[in-house]
1. Out of I, II, III, choose the structure whose coordinates give helix-only ellipticity at 222 nm (-39500 (n - 2.57) for each DSSP H run of 4 or more, over all residues; to 500) equal to -20000 when calculated.
2. The value -0.83 for log10 I(q)/I(0) by the Debye sum over Cα atoms at q = 0.14 Å⁻¹ was derived from one model only; which of I, II, III is it?
3. Say we calculate distance in nm of label points 7 Å out along Cα→Cβ at positions 43 and 107 for every structure; which of I, II, III gives the highest result?
4. Comparing relative contact order in percent (Cα under 8 Å, 6 or more apart) across I, II, III, which is largest?
Structure I
Amino acid sequence: MIRFTLSCENAHSFESWFKSNEACDDLMTKGLVNCTTCGSTTIRKSLMTPSVATKGHVETPIEKLRKEVEANSEYVGTQFAARAREMHDGTAPEKPIYGEANAAETKALIEDGIPVIPLPFIPTKKVN
């Protein structure tokens with residue numbers, strides 16, 4: 001089986017599975033492939049990248065970053081802004097932390113010169 005991204009003459013895009021490349025071409029030539037949006041039978045294959053199977057799971061840079069952050073920092077949940085401010089003000093010892101802050105809290109930290117950076121993942125740890 002092979003999946004193709006297809007588009008019609010009206011620029012609608014959709015995907016469909018076929019037994020083979022030849023089967024797809026044969027069905028399209030016979031007008032048996034319809035656009036899922038408008039029903040047009042004038043269909044063409046869109047450019048696509050093949051899905052290449054790999055042996056096992058390949059760790060992504062974001063997964064590596066998550067492991068590094070979680071192994072070397074304390075998750076402080078929604079207390080992130082307060083804890084970051086305490087460390088910046090010197091009322092709490094400095095240590096690596098990560099957690100969650102809303103837009104207003106984040107903006108206030110940045111305006112006060114407290115360094116923060118958004119992480120490209122959702123924390124897996126939760127605090128009760």
Structure II
Amino acid sequence: MTWRRLGREQSLQALYSIAIGRREPAAAIDEVVGARAGSAQRTFVRELVLGTLAYASQADAIVAPLLEGWSLERLPTIDRLVLQMATYELRERPQTPAAVAINEAVELAKRFSTEDSGRFVNGVLSAVADVQG
């Protein structure tokens with residue numbers, strides 16, 4: 001597993017801890033990254049978590065109209081967090097290719113959420129990328 005893939009997984013874990021456990025972002029990041037992580041990975045996770053948190057309402061506004069037959073409130077928590085994180089990457093981190101952001105999000109959804117989440121996340125994020133440009 002590459003350090004960026006691991007960093008995205010750790011970012012999702014931190015976001016989940018913040019959303020469900022009401023943890024402070026810094027504490028959640030420190031807990032999931034651990035002491036052995038390199039500085040590049042730690043920086044990546046911190047930027048991804050804090051950026052996703054800051055961009056969450058914009059991500060929700062982008063994603064909500066694309067949820068055919070669903071509302072944000074009805075989504076599994078992991079799916080919502082994956083969509084927020086990937087939408088942040090697609091819109092605010094141009095150094096990440098769209099295909100990479102989408103693929104990584106799909107893999108996270110398949111690993112940590114429901115059986116259908118990978119296809120669902122792929123469809124929504126493909127639409128986000130299409131709207132983007």
Structure III
Amino acid sequence: MNAQLPDYYFRVRDNGAFVFRVDTQNRQRRIDMDQIAVVNIRNGEIKPHGGRTLSEDDLSQIRAWMAERTELIARRDMDDIHRAVDYLNTTTHWVQSKASSEQLEEITDDLLLAMHDLRSVLVRKKADRLMKGDK
């Protein structure tokens with residue numbers, strides 16, 4: 001474990017985090033975590049907790065965390081999509097070489113509908129980009 005703890009701890013939740021100030025400089029030498037804010041990444045909102053006023057350093061640290069977290073989520077989203085492409089390829093191989101008639105009967109309609117929906121959205125988005133001149 002690192003000898004030096006960070007000044008802030010972010011307890012991640014669905015759209016953001018609860019922000020705690022970490023204090024190890026007390027007489028009992030224990031770790032105290034004092035909640036100072038709640039942040040929402042989707043709308044960029046930072047709400048002080050319990051009537052506190054956040055310092056410029058607090059706000060700076062929180063905004064930096066929000067930027068890093070947003071970037072991390074975006075990277076994870078793209079990684080998930082690349083995995084989905086791999087999984088589609090694996091599924092195609094399974095359907096072609098291993099699936100039984102009963103298994104195919106169970107999943108064919110669901111897969112066809114999901115793939116049709118995905119294809120429709122991809123084609124529409126591609127057409128929108130082409131109409132705007134994006135590449």
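1. On the way: I: -9000; II: -25000; III: -20000.
It traces back to III.
2. Details: I: -0.72; II: -0.56; III: -0.83.
Structure III accounts for this read-out.
3. On the way: I: 4.9; II: 2.2; III: 4.0.
The maximum falls on structure I.
4. On the way: I: 18; II: 23; III: 11.
Answer by largest value of relative contact order in percent (Cα under 8 Å, 6 or more apart): II.
Values in this text are rule-based calculations from the coordinates and carry no lab data. These numbers were taken from a predicted model, which means no experiment stands behind them. Cβ atoms are built from the backbone, for glycine too; each structure is taken alone.
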